[in-house]
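J.: Several structures are given next for inspection.
Taken together, the values in this text are just the output of simple stated rules run on the coordinates, not laboratory data. These numbers come from a predicted model, not from an experiment. Cβ atoms are built from the backbone, for glycine too; each structure is taken alone.
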Structure I
Amino acid sequence: MLRWFFVSLSKAGWAQRLITHWSFAWRAASRFVAGETAEEGLKAVRDLNARGIQATLDHLGESTTSREEARNAADEVVSLLEKIEAHHVRANVSLKLSQIGLVIDPALCQELLFTILTKAREQNNFIRIDMEDSSLTAPTLALYHAAREQGFDNVGIVLQAYLYRTGADLDRILARQGRVRLCKGAYKEPVSVAFPHKSDVDENYDRLARSLIQGALEAGCPTLSEDGRFPPLPALATHDPARIRAARQVAEEVGLPQNALEFQMLYGIRRDLQDQLASSGYPVRVYVPYGTHWYPYFMRRLGERPENIWFFIAHFFRQ
């Protein structure tokens, strides 16, 4: 219940206007957001790289309301790719399609996505298309498949284990050896489209992770690229030790090499687990968000873990 309260707050304009004016709110959010500029994001990436960990950078923002905003967001991603190349960091880029116009004009979104993917290909880099709420699942997947059909092999997708449809979506993607980040899902969804109980989501996550690992084996076990930009085929995004143990056991059973299975985590969460996995020989990638539009992302992080809420409250009383 508390989780969905914060997810609802993430979409509430009145709450955003109120909370973003509290100085302590940014101090709390900065645990989960690297900063407001690309330079601050890149500094966080360099720190991660020094620990033997890769990164994926995300310029925060979603659901743009004008074509101009969408084009500006795409320009920021192109600029970010250039900065990654210039700084020689081990990072790729994550992107929400609503940020580049999916909701206002799917044709414009496709144009901008292809421009970004072309730039990424020139820089030998990789773009991960993030998944949003279920109202955008089908159009997001449609543009991902359009990009693959256009010959872009430097693009991956995110799938959410709490959606009933994800098994079928994964089968189609694996048929073309697509790179998938599997997460549980962080949006409030109706029972008509998503598992309502955590135990069911966990069970489905393990089932999908097994399919991903088997798919990687059948694809010839593609591994992390030497420059750290292209991930293996399966990228398991979770901070749940039980899910990680289950995936590692499956990988060991089928003989998938460690460098063909990536674990992904969020900036500011479970650094101990990140270091433990990296020292064990698994590729680890941390999602590094930056930008001024940090409020919705921060609210979703608060809702995911009770300890995050206490962290926020502690900053409130410290102001």
Structure II
Amino acid sequence: MLEKARDIARRSQEIAPKLLEHLTVTPLLPFSALGAHLGADLLVKCEHLQRTGSFKARGALAKTLTFTSEQRRRGVVTASSGNHGLGVANALAALGGQGVVFVPENASPVKVAAIERLGARIQRHGTDVGVLERLAREHAADHDMVYIPPYNDPEVIAGQGTVAVEMLEQTGELDAVVVAVGGGGLISGVASVLKRRWPGVRIIGASPANDAGMIASVRAGEVVWVDAEPTLSEGTSGNIEPGAITVELCRSLVDDWVLVDEGAIAAALRMIVDTEHHLVEGAAAMAFAAALAKRDELGGRRVAVISCGANISADLLADALSTTSRSG
């Protein structure tokens, strides 16, 4: 296990109580209907019930807590497809400070509206989060502000790792955990914590076939940019920032990868709504779809899926449900 991963695991344990002053412990629930489809004992870490509707609130708050009140007053900048920006805006609303969030032109209107309600300013540029990250860093430097990366930062990753800190207190040893992957912050944090306690746990990463920058980068051994297509898993969209520490962490900690097509994401979303009656976004549905794709390996095991968020617009949800048949 990388020393960096050990450091992240230790830091996740340290900061977990501090985050709970402003966030909530999310439940780890049995999803029996989906578990029956999978043929496994399925538990779901319900980060879609977290404040802001996403796990991203954790890493954003963890990093914001490292800033002085003067730094927050001058301003905090970030780049996001939506959920991380919402987490930063939420942290600043709780702690005090100004925020600027760079979002792509095609960002979810639901997420953008929520960011603005929390008081942060929106800057729209292009369609690729990788480019946005560079622009946001430049804006922060030019205006004497601080920048919060969406994933490429040890403190942000440790914040996401508090998801796993809670899981350790909520259940016994798991055989496998399935996680949606965009920039890799969540899976890096979760794997760092879980593998420290349970070295044999299998960590399975899932990305949409339409936009799988991390999988391509892990396979290449360095950050590579991919020509992405639109995906229902909008929360994981965007290329990887050059030099991202998450690539090395993912190469070391993730045991298997699943590419998920758009039809499978939509079908999983409908299955969750029909059988478990939870509202989740496309990135969360993608993780469930990846688990179902691995049913031959996961059958009979104790499996957890991290349901990473719930921020989906009514229009996108309706479109996704209209393309699939009703689940039994």
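J.: To test your reading of the models, identify which of I, II gives 22 for relative contact order in percent (Cα under 8 Å, 6 or more apart) when calculated.
T.: Considering all the candidates, the number was obtained from II.
J.: Let me ask you something else. Mean count of other Cβ atoms within 10 Å over residues 40-47 was computed and gave 20.0; which structure, I, II, did it come from?
T.: On the way: I: 20.0; II: 23.1.
The read-out was computed on structure I.
J.: Upon calculation of P(r) over Cα pairs in 5 Å bins from 0, in percent, for residues 48-207 alone from the atomic coordinates, which of the structures I, II produces 2, 9, 18, 20, 19, 16, 10, 5, 1, 0?
T.: I
J.: Then there is this: Here distance in nm of label points 7 Å out along Cα→Cβ at positions 56 and 264 was calculated and came to 0.1; which of the structures I, II was it taken from? Can you show the working numbers first?
T.: Numbers: I: 0.1; II: 2.4.
This value belongs to structure I.
J.: A value of 1.1 was computed for distance in nm of label points 7 Å out along Cα→Cβ at positions 64 and 88; which of I, II is the source structure?
T.: Values: I: 3.3; II: 1.1.
The read-out comes from structure II.
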